[in-house]
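Next up: some structures, all given as structure tokens.
Every number here is computed from the coordinates shown, using simple stated rules; none is lab data. Please read all numbers here as calculations on a predicted model, not as lab measurements. Cβ atoms are built from the backbone, for glycine too; each structure is taken alone.
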Structure 1
Amino acid sequence: METKLAVLIVGEPDSGKSTTIRYFEQVNDENHKEKEICRIGWRHLQFFLGKLDALSCIVYFVPSSPTESHKSLEKKLKEHYFVVDTPEMMIIAEQLNGEEYESTKEFLRKMDYKIIEFTIDNRNTGTTWSRWTNNKEDILSQRVKEITDAFIEYIMKMIQED
């Protein structure tokens, strides 16, 4: 049974995976801090459901893809003290069909994660998940909305099941 959530942002090298994750953090950061860089680790996020309602949660960020850093996701997590258990919710960058892509997904399945994958298309087709040229802010805003909706849907489902 899938008891945890992993959101994968997948794409070619330099396609905007880490930028998307950094923007997601900036928009949903509990303290609304502007970020220059995004590092691996915990973030306190707040997802707004309306004018007065919000969900606060803690999400683990892996903005540098296991493939590009030449370390499996399992090894990265063990380096950050997750020997027995893993975070309940994560957002992870991964390189499309990279050397660690399959092992990342395999590890997540083994650890009972529901995997939601957003793939950045390397072509500029003008869609939310294509490479941007001049409307970067609009594209990032739409991506963040879709990622946020995925987290909210998962959290609400887990609340209803309890």
Structure 2
Amino acid sequence: MKEIKITGMDISEIEMLHELSSFELCVALGITGNTLKKIVGRQDCLKEPTLAILVRLYLENPDLFSRPITAIEFYERLVEVNPSVSKGDFVLTLGRELSAATRWFSGKASGTSVDLILTNAMKVANGDILKAWDIIVRLSSKESSSRGASPATNRTWKVIED
């Protein structure tokens, strides 16, 4: 029996099923916005076999797909179980300067790399927010040590010379 062809309609299905923005869909599929515009919603077969295989993987295993968790979503969940984490500590631990707290908590996006850190830490921790936070704290500590910085003490990632 011949398999059905994967089309741009299948990509539209993934987009709707997971309530994704165009950007999130591009990240999930590893394609550019221009490529997405050319193929989404089309009924002809996808030309790129690698992309079609990835779409099949998502369609057959929807649990593999995870929407990135945002910094605000993560923080709100974290402070429910560990209220001692301040917004400042949160942004510093994620490698940003204190000013990011004001931006993030007033509605500005935290950025893809931050969201990916949080999302992947949650995956590694099997969804346990405290374990995910411990992973991030450990990695942040390694990074600050490698740079000779002390963000927890000095409240900045800049290296302060004595």
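Of structures 1, 2, which gives -11500 when helix-only ellipticity at 222 nm (-39500 (n - 2.57) for each DSSP H run of 4 or more, over all residues; to 500) is computed from the coordinates? It must be structure 1, since only it matches. Taking distance in nm of label points 7 Å out along Cα→Cβ at positions 13 and 61 as the criterion, the highest value among 1, 2 goes to 1.
Structures 1, 2 were compared on distance in nm of label points 7 Å out along Cα→Cβ at positions 69 and 149, and the highest value belongs to 1.
Comparing mean projected area of the Cα convex hull in nm², for residues 5-44 alone across 1, 2, which is largest?
For this comparison of mean projected area of the Cα convex hull in nm², for residues 5-44 alone, the top structure is 1.
Quick one: relative contact order in percent (Cα under 8 Å, 6 or more apart) came out at 19 when computed from one of 1, 2, so which one is it? Answer for the origin of the read-out: 2.
Computing Cα extents along the principal axes in Å, for residues 21-76 alone across structures 1, 2 gives 43, 25, 16 for structure 2. Work out which structure the value 2.4 belongs to, where distance in nm of label points 7 Å out along Cα→Cβ at positions 53 and 141 was derived from one of 1, 2. Only structure 1 yields this read-out.
Quick check: 0.95 is what I get for Rg/Rh (Cα atoms, Kirkwood Rh), calculated from one of 1, 2. Which structure matches? Computed on structure 1.
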